[in-house]
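Down below are the structures I want you to see.
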Structure I
Amino acid sequence: MRPLLVSDADELAELQRVAFAEEARRFGDPSLPALTQTVAELAREIRASAGIVAIAGTELAGVVRTRETAGTLYVTRLVVAPAHQQRGIGTALMRAAEQQTAAVRACLFVRPRNEAVLAFYRRLGYAPADGATVDADQELVGLTKELCPPHRVGEQSSAYADS
């Protein structure tokens, strides 16, 4: 894994188109932002945010993009190439993003009718924000997870060691 670079924008745009095509078909929504985003828009986003790339051979296998604001890590998009799905790449990318932040919580938004995606994030410890329920009629549902950033893990373990 390595940081996402502006020079990845072209390949990332293609990866998004391939990876989100099935979701667009399933929900009858060809205007998903992941499908309509231009390379220039992606490049601007990459400059203004952070990201981690998983490489398989010479190609992008997956990317997670994030931004951090006021103690919250916002996962703005996770995408894994269809040929590399179900191999732990999405999980590894999410864990890497969570481990590299000083934020105390993570937040992301998903379509509530996308059960596979909801199940994936639940397995990673994400739950509906503020105890809200997931309603299939909602356009998006917010999921959150409390984090223990690396710099705080040592503080907690040393406090327990002294007891």
Structure II
Amino acid sequence: MKPEQTALSDPADDQNDYERELVAQVREFGWRSTHVQTKEEASPSFTYSTGFWLTLQAPEIIIFDFPGTLAHDVLGQIFREIQGGRDLRTGLPTKGILANEEVVLLPVRQSAAPEYLVSSIWFYKGAQVPCLQLVWPDSNGLFPWQTGFDNRLSGRQLDLSDEGWSQ
């Protein structure tokens, strides 16, 4: 279902430079990534998309603890794959998003959106934004909810899912 209202229809004079750039990129490319580099060591950086929902009628995607450029490239790949007809499976290990590594896409709880999807919420004029979190495994292929997950990586991906890390 396509969102009813977006910032695409707002007068550019009512937007700041950042907002105008975001709108221009969604117009030109169909989406945009926003990278948030946190200052606190306890909080990992994250990158999320804006425009997937409008352009593809697909959930936005958020990724934790990737460099901004890498996260942008991964989001771009996901965008092209959805555009090409790929369905995103949720809750199951999936290959082909990060080369040969499996990832899991989990629905993000709506209560997390105001803290993590600020630009998307602005763009969609406060509408509830469907979003999936891309969760990556450790070097042994284990996910944060699995026994034996590398505890040195704990906290580098925050759990934004409805169900918690229990699959």
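Since every read-out is calculated from the coordinates, none of them should be taken as a lab result. Because the structure is a prediction, the values reported are computed rather than measured.
-12500 is what came out when helix-only ellipticity at 222 nm (-39500 (n - 2.57) for each DSSP H run of 4 or more, over all residues; to 500) was calculated for one structure; which of I, II is it? So the calculation was done on I.
Given 56, 38, 30 as the derived value for Cα extents along the principal axes in Å, which of the supplied structures I, II does it correspond to? Walk me through the numbers on the way to the answer.
On the way: I: 56, 38, 30; II: 53, 38, 28.
It must be structure I, since only it matches.
Looking just at relative contact order in percent (Cα under 8 Å, 6 or more apart), which of the labels I, II belongs to the structure with the highest value?
Values: I: 18; II: 22.
Between I, II, the highest calculated value is found for II.
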